[in-house]
Structure 1
Amino acid sequence: MRASPRVGRNSAFRSDRERSVRHRRRAGRGVTAESARVREGQTFDGASRLTRYVNLVKLPHTLFALPFALVGVVLASYAQPVTWRVVAWVAVAFTAARFAAMGFNRIADRRLDAENPRTARREIPSGAIRVGEAAAAVAVAAAVFLFAAWRLNPLCLWLSPLALGWVFFYSYTKRFTHFAHLALGLGTGIAPVGGYLAVTGAWSRPWWALLLLALAVMGWVGGFDIFYALQDIGFDRQHGLHSLPVTLGERGAIRVARLLHTMTVLCLAAAGLALGGGNVYLAGAVVVAVLLIYEHSLVRPGDLSRLDAAFFTTNGIISVTFFAFVLLERVLR
């Protein structure tokens, strides 16, 4: 969007919102009456400002990766004592980083969201939140993340801009690569590494243990993001967006997700053993494997009717359950 220098920032935001409305009205590309009444999954009813921001970043999805950040904290406790202060700042840092990443993604994708019937009711394309408001919220969240990293230790502060840059960069990857799912996964894989470094202030020994932990989470998130992308194959093809479902079709993409989730279980087990985990930890990895098998039973080529259960419910259970096993192992020692 180009604007005359004399046009104020508010006018630019209004023009952007009006363009979104026009996109949704286009024949064959707009929102049907039925889809306009359907709220996107994992969002809340209500028109309050708090509800709008909670829905903007899908706050319930924090349940996915925050437990894995805490897994990193627990594993680090084998090397160095953990304080409640560190745990609190890890939770603040992760929540703020995720808010900034999701808010930035919504801004970057606002025009695409306006044209996709599944996402047209999101807060920015629907006009519930202006672009400027979202940008301000992202800036505040990013500042909170950097502050939390500073409160943790110098290494976390030094690495925090790199982490923030990567999660922002992810928002553009589907425009040029079929492996955007892995970019998202790597962004989330930072969580357990960050949790570990927040406690120790130094890289792990052996050095490859944290890399395996990051790969485990990357494979887990990348796999279920492939599932999530199955519902947008037609839209992505029409708009020149890239994904593995677009490239390989439903059946091929599901096979890749299966391979990624197999890698997740193997990397979780190896990383945990290297960092001090024992039998209870390994039992947790086995439970993750069983839950992932169940998740894959819910999604079949041509049948996405249970995708919501596979995407949100099962993955929420996976992260919380695995963290419980890791914590139990530590408490029993």
Structure 2
Amino acid sequence: MKTFVKPTDEELRERLTPIQYQVTQKEGTEPPFRNEFAGNKKAGVYVDVVSGEPLFSSLDKYDSGTGWPSFTRPLEPGNVTTRGDTTLWMERTEVRSAHADSHLGHLFPDGPAPTGMRYCMNSAALRFVPVERLAEEGYGEYLPLFGKERPAGPAGGPAGAPAKGASPDRRAASGKQEVAILAGGCFWGMEEILRGIPGVLKTEVGYAGGTTPNATYPQVSTGTTGHAESVRITFDPERLSYEDLLGYFFRMHDPTTPNRQGNDAGTQYRSAIFYADDAQRQTAEKVKARVDASGRWKRPIVTQIVPATPFWSAEEYHQHYLEKHPGGYTCHYLRD
């Protein structure tokens, strides 16, 4: 985007539809609900309608109930800028694209975890590129976010780039790594979601919290080992904080049902955070209290926050199970 030169106003009037011009160039606002992307649930990337710079991902999109497409974070923070907006006799935060300087919408601090932010955008300021067209349109570098390999060449970088499950991150890791161990029901569904979170470098399913060494699935299934089906997550703390990771964790399962998730019942399906040090413990307690006080759940949060015990890796056939068996059983999904 460094070479992008913004078209003249006359050219923009010619290229854009009236509503696209009014929104992006005159800070207009399109009608709620009656716009192109508020209800769009397809996987892909949203780019600036003027410059094509990538702005948001469908992975961070959620239904805010406002009638406008809403996101918890930008896909590329460097392509999004904010500034104060005092129009309409109120203090707001305007969101603009960095290169085209298009008006996109506004930012509000009332979004879901993990960021708590709502990027409320105008569909007219965006163009949607579905996953199947990312490489063709020059956005192949984002294919790993959706479990696809990047193509060879400029459209997507070097061939053979890791697909989802190996490294779903959209940029190179900072070199720093931290580890978290979380339990929230069947580890198949949890891992499937965790692998797609930007900043997660590696996932491994296994057993934690019990006393049986070298535990196996048949042993843990009896409910007598004390172990919970768990996921060990290696993540880049400069891309994904432990606090934000826990925000995802509390969205992907029901933390109010002791020893149960969906159809799975037993102590091995309990909700638990196994902390590695006091900093993780304090963060876990803070996030749990915040979720409990949010009112999103009608029952109290029962998630255990306990010291990490030895983690025993599960059998190979359990690793990345839903990647190997698309459409397999899961009761996990990201709640708004």
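Taken together, the values in this text are just the output of simple stated rules run on the coordinates, not laboratory data. Given the structure is predicted, the values throughout are model-derived calculations rather than measurements. Cβ atoms are built from the backbone, for glycine too; each structure is taken alone.
Among 1, 2, considering only relative contact order in percent (Cα under 8 Å, 6 or more apart), which has the greatest calculated value? Structure 1 gives the largest value of relative contact order in percent (Cα under 8 Å, 6 or more apart) among 1, 2. Work out the source of -23500 here, i.e. which of 1, 2 gives that when helix-only ellipticity at 222 nm (-39500 (n - 2.57) for each DSSP H run of 4 or more, over all residues; to 500) is computed. Only one of 1, 2 returns -23500 for helix-only ellipticity at 222 nm (-39500 (n - 2.57) for each DSSP H run of 4 or more, over all residues; to 500), namely 1. Upon calculation of Rg and Dmax of the Cα atoms in Å from the atomic coordinates, which of the structures 1, 2 produces 20.4, 67? Comparing all candidates, it corresponds to 1.
When distance in nm of label points 7 Å out along Cα→Cβ at positions 240 and 264 is computed for each of 1, 2, the one that comes out at 1.8 is 2.
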